[in-house]
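Structures for review follow.
Laboratory data are not the source of any read-out in this text; all were calculated from the coordinates shown. A quick note: this is a predicted structure, and the numbers were derived from the prediction, not measured. Cβ atoms are built from the backbone, for glycine too; each structure is taken alone.
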Structure I
């Protein structure tokens, strides 16, 4: 499926869902991500709001390999106030067919109804001797403050760095969510499309 068809499909799903995409006990989440490094489909289940377990299929564009990871994500810390929320997560994965291939990292965010900031760090250890790190930071603003059930929009700037390709790029990104669906995408001539789609059941 081409990138334009994926974006159109994601917009349709965003416009036809009802609950805000937040983690909850007993929920299942489907994610699709695509960038210059890989395409991945990830499905996870959350027994509680504190952690999720799942499986991710990754089509690695750099090494021309298809991989399956067993994944665990754990909520280290969450702080809610009257005007903001802060989250810090630990993420990890191990290859289904080779325990020498794994990754681990952290990612977090802080947001109000108007402002957003986020970061991530991921260390990947390949079973064939190529280890690398991915890092990013994001800053964003909502051009309007929507009510519950509205389509929410964020205009963001993202800086991403990868030690394997030795590239760093900064580019604009748009994020939309409504109900149980979220889509965000950006583009850089260095990293090409950076697309993320999420839907919670």
Structure II
């Protein structure tokens, strides 16, 4: 099940993002704008101070760790630094069913990824982070499917419907929308196209 952020954060309708993604940084900024155009009741806001961010985005050129308030996340054994995918580690309260923090690792050795491909990967990871959703929450269609392939400078579901076009533009599957509405309740906008915590890796 998705893990909600604390009520005090949900009431703001915002999550802050510290962008430390190196050569992917411009694509992270663009993906934030794309995410904010989707029919979710949460907006991503740039944060200049790393220690104040809800989500930190990093570029991983090799095995990497990140420690937040005494709890450490690391790139998993299956994380490939030269393949188009990402990993988001979710820091969950050990006392409550609440999110505390998220860190997203992006692959730093992918040869010549397009802006569109990077955008798809990053938006997918932002859904993991903002919705507190692990791999078992993946959809069967749209941006939050578990497996995608490259196509025409973008990416498309590995098992896609006939006539489906590569993303971007981003499309959101109904399962994803429902789960995001669960953790971020509110009026949906129309779509135009620590030692205290434990970690789940998505």
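Taking FRET efficiency 1/(1 + (r/R0)^6) of positions 36 and 84 (r between Cβ atoms, R0 = 30 Å, to 0.05) from the coordinates of each of I, II, which one would give 0.85?
It was calculated from structure II.
A value of 16.1 was computed for mean count of other Cβ atoms within 10 Å over residues 100-107; which of I, II is the source structure? Intermediate results must be reported in sequence, preceding the final value.
Values: I: 16.1; II: 25.9.
Answer by label: I.
Looking at structures I, II, which one was helix-only ellipticity at 222 nm (-39500 (n - 2.57) for each DSSP H run of 4 or more, over all residues; to 500) calculated from, given that it came out as -2000?
I
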